[in-house]
1. If we compute distance in nm of label points 7 Å out along Cα→Cβ at positions 55 and 175 for structures P, Q, R, which one ends up with the highest value?
2. Ranked on distance in nm of label points 7 Å out along Cα→Cβ at positions 15 and 79, which label among P, Q, R comes first with the largest value?
3. Given 1.6 as the derived value for distance in nm of label points 7 Å out along Cα→Cβ at positions 39 and 87, which of the supplied structures P, Q, R does it correspond to?
Structure P
Amino acid sequence: MKVLLINGSPNNDGCTFTALSEVAGALEENDIKAEIFHIGNKPVRGCIGCGKCKQVGKCVFGDDVCNGMIAKMVEADGIVIGSPVYFAGPNGALCALLDRAFYANYARTFIHKPGAAVVSCRRMGASATLDRLNKYFTIAQMPVVSSQYWNGVHGIEAEHVRADLEGLQTMRVLGRNMAWLLKNIKEGTKPPQPEATREFTCFHDGK
């Protein structure tokens, strides 16, 4: 089994990476493979709502990291998304990629995969950022994995995060909980099958 950990920071080895590495270590200790995927700091496109992904199963734009990230998300058994806090929200580039990845998920390949969000902040904004990221999981029927506290670390440099002992422990507990859930899913009963057709409520002419 394998968990993909998405580093949604433009910094390759900063605070968010440090937090995700702690989660990854706990996963590996519990015999779950872990891969950290860095979205990088190059420009990414936002979703334009063209709907082409419904036909081809991936985003129509292939000039950034989005489709590579989607492929890794499809392959993984669980997904952890990490982001720094920018103005009480996730990194905009990360959200642009996630909007496209989850919109392209019309084949519903993420369904029932455990997901978790991890945030890094200097002081405030962690709760709002977690709420934003967790919505991707809940709309895709993905079980949200919790820890002993909100999944956040504090600091403006990696060394500060390494000194946040409570935050690091929260990351380790998250990793162990993710591993436990994955093993139970593998050994337990099969999850319910989704209905054949996704219904969308639309109102026209006041009806």
Structure Q
Amino acid sequence: MSDFKMVVGLGNPGKKYAGTRHKFGFRVIDALADQLMMDMKKKKFGAVISLGKFEGHKLMLFKPWSFMNLSGQPVATAVGFYKISKQDLLVVTDDMDLEPGKIRLREKGSSGGHKGLEDIIEKLGTEQIPRLRVGIGSSHVQSTDTVDFVLDVPTVDEAKILEDAIYRAKDAVICWLKHGCSRAMNEFN
């Protein structure tokens, strides 16, 4: 592991998408930035970032400021610039295949159909990227309704569950930063 950690939250930029399900990666990054007192205002690499230190490591919080499906190039540019190893990169994203509120951390794997994660995998040329998924999904959504579902605002009942999941996901990221992926998976999956 290197001395530099990078946590990427995926979401769509802009006020139009503020309360949508497809913004949960951004919301986890915002919760993390609040706890670590890191200011998310600097723009670099086609993203909004914050650079700081945590537990003796350099840390970058990163929100690509492109649409979800085009997240790969900003991430790849920053990874290349700072020479961040893939195991020191964590991507936080929403996931329709998980029940609302459930979180799942994995060390590697396919995109699972998530277009933002798929673009990152393609641009970095590997599936060996840790990822933390926040469940937003529902098994009753038809594949043709997927876009509408992720770009919609959660129901009142879902909102509380998802808000709790954001803070559990933030705690899982903190555990990943302190202790690595295996321990974070054991504690939060």
Structure R
Amino acid sequence: MLDPVHETVTDRIPVMILFAETRGFTRMSEMLGPSVVVGTLSTFFNMVSLVVERYQGTVINLLNDTLVATFSGNDNAQHAVRAAQEIRQEFGALADAWERDFGLQVAVAMGLHCGDIVVGTAAAAMPVRQLVIGDSVSIAERLLHRARAGEFVLSKAIMDALSTTQYSLDAEELPPLKIPPRPPFHIFGVLLDTRLDFT
């Protein structure tokens, strides 16, 4: 039997990584009561989690107003992208409700990348927690920060994986992402016709 205090289960696996966060919510949350902040964010996290699970993904972290999920197995690129598309679509109803009820102008933004990560369990004087570690996670987070409100940004690695499945995605090539000392990353965005005026 695994002793979580002294042992870990680790592996290196290829996955698709999705970061999803609200835009416009955090800075406005100081004007809301704590119960409203928790309730609205819980609604967001629940919606995203259900979509992720629908496409065979796993939620691995929640922090502030950001959710991180991974997708592995067959068709993982297609599953991750379909999840992102559905999250963006379903967020529209949340945004309308939050503006009506609380005067919030919010949107969702996402970043997606794929690559190898190290997964394992970590425990010392704390409950067992899953660790997801790797350069791919950092790159996915950088892509999230490149996404504007209401949009999502993908790496070329995901676009290449999609091309092998004949899955068509209307994405526009964006200026490369520069993370020295690596070569620039080619990235793509699923953009809005009319970009929102907040980031």
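All of the numbers you see were taken from the coordinates with simple rules; none came from a lab. Everything numeric here is computed off the predicted structure, so don't read it as measured data. Cβ atoms are built from the backbone, for glycine too; each structure is taken alone.
1. Result for distance in nm of label points 7 Å out along Cα→Cβ at positions 55 and 175 over P, Q, R: largest is P.
2. Answer by largest value of distance in nm of label points 7 Å out along Cα→Cβ at positions 15 and 79: Q.
3. P
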